[in-house]
Structures are given as C-alpha cells and as structure tokens.
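These are the structures in question, set out in turn.
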Structure 1
Amino acid sequence: MSKRELIELAREMRKNPTPSEEVFWQAVRSRRLNGVKFRRQQVIEQFIVDFFVPSHRLIIEIDGGVHRGREEHDSLREQFLMDCGLRVLRFRSGDLELRLDHVLDTVRTILLEIEGEQTL
C-alpha cells in the first residue's frame with residue numbers, strides 16, 4: 001500500500017473509530033492527559049497505529065476482536081516499531097470500556113517515566 005493510500009485509510013479510520021478508540025480519544029484529546037498531544041490513527045512507516053504521542057515516541061494500541069488470531073503479525077509489527085525507537089503499549093478494548101481509569105493511570109505513569117528518561 002502506498003503512503004498516500006495509508007494516509008487516506010487513516011483518515012477514514014479517524015472518521016469511524018471503534019467504541020474503545022472513541023472512549024480513549026475523548027479522555028486524551030486536547031491535551032487532557034498530562035498536557036500531552038495525542039494523535040490518532042497515525043501513519044508510521046508502513047503501519048497505521050491507533051494513537052501516537054510524538055513528543056514521547058509512544059504508541060498506544062487498542063486490541064479488539066480484529067486482533068484475535070493475529071498475535072504473530074502484531075508481535076512482528078510491534079518489534080519493527082520498537083526497532084524504530086518507539087515504545088508500544090497495548091490494551092484490550094474491554095479494558096478501555098470497563099477500566100478506563102486504570103488504563104489512563106498506566107499511560108500517565110509511562111509518560112512520566114519517559115519524561116524522566118528524557119531529562120537524563
């Protein structure tokens with residue numbers, strides 16, 4: 001898939017988020033979490049990631065039903081992104097819907113850890 005096609009697909013995905021993605025987006029948009037800018041459905045290399053925090057080089061992936069049976073593919077994709085110097089956090093869609101506060105606390109903790117590493 002060409003870069004242009006990926007960008008178009010990402011735009012469509014932003015228009016039609018999954019319920020879990022929408023819940024997370026409403027919690028983090030407009031710098032609502034730690035004053036950090038989140039992007040959704042961001043193209044990185046040949047992939048579209050669910051959420052990306054450029055300042056922290058952090059990717060947040062929300063795994064719903066579409067990921068069942070794709071664990072090996074997701075693992076290879078995650079390794080590629082990590083090899084690019086990015087950190088990847090994964091959450092199950094059910095966790096977003098049932099335990100949003102816990103998910104946000106986890107993301108907040110990781111953001112603070114990364115900020116601490118950046119000051120070294």
Structure 2
Amino acid sequence: MTIDGFLPLSPPRFHVLLALAEGDKHGYAILKDVGKLSGGKVRFSASTLYSVMDRLEEDGLIEESASRPDPSLDDERRRYFRLTRRGTQVASAEAERLEGVLAAARARHLTRLPKRSKA
C-alpha cells in the first residue's frame with residue numbers, strides 16, 4: 001500500500017504515531033503522552049490503545065522495540081514499540097494533510113486566529 005493509502009488516519013492512530021515520534025514507549029507511556037499532547041482532550045482506554053497498536057503493527061507502521069531500559073528501572077513485562085520508517089512517513093503525510101485542512105478552515109474564517117497586538 002502507498003503512503004496515501006493509509007490516509008486519512010483516525011485520531012487514535014495518529015495520536016499513537018505522534019506519541020511514538022518522540023521515541024520508543026510502552027503502552028501506558030503512550031496513553032499518558034496522548035493525553036499530554038492533546039491537552040487532555042483525547043483519551044482512550046487501554047483496550048482501545050492495544051487494538052489500535054495491533055492494527056498499526058499489522059500495517060507495518062510500528063514494531064516492537066528490541067531495546068529496553070535498565071531492568072532495575074522498568075517492568076520486564078512491558079512491551080516497547082517504535083515507529084517504523086513507513087510509520088514516520090505516514091505520520092508526516094497525515095500532518096501535512098491536516099495542515100492543508102486547517103489552512104482551508106482558516107481561509108473560510110472557521111478558526112479563531114490569535115489576535116495580533118498593535119505595534
């Protein structure tokens with residue numbers, strides 16, 4: 001499948017890719033990062049997260065990471081994931097697509113632009 005064949009991404013899929021763009025993470029860290037990135041506006045359950053991650057892994061957008069933190073600092077049962085090259089490409093393509101959507105919304109005066117102070 002081409003990169004464009006993955007688009008548009010569902011919000012949960014895109015948020016997981018965004019969280020992993022910063023580096024390898026386990027599921028709970030992804031959930032926390034999604035909440036942080038969205039200002040608490042995007043939240044989903046662990047079962048939703050793992051369902052989304054299973055599909056992303058099947059699509060070759062993420063993979064389990066072989067690197068692990070020091071065992072004394074981590075739970076050995078955790079599975080860590082990272083973006084694949086294709087996952088990075090898809091996330092970038094989705095970000096560009098969303099920039100275009102936002103530009104169109106701004107052109108139609110559908111967003112609140114920050115007020116500029118008079119200098």
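Every number here is computed from the coordinates shown, using simple stated rules; none is lab data. As the structure is a prediction and not an experimental result, all values here were calculated from the model. Cβ atoms are built from the backbone, for glycine too; each structure is taken alone.
Quick notes on this one:
- Test item: relative contact order in percent (Cα under 8 Å, 6 or more apart) calculated as 32, pick one of 1, 2: 2
- Given 16.9, 57 for Rg and Dmax of the Cα atoms in Å, calculated: source structure among 1, 2: 2
- Structure (1, 2) behind the derived value 18.9 of mean count of other Cβ atoms within 10 Å over residues 87-94: 2
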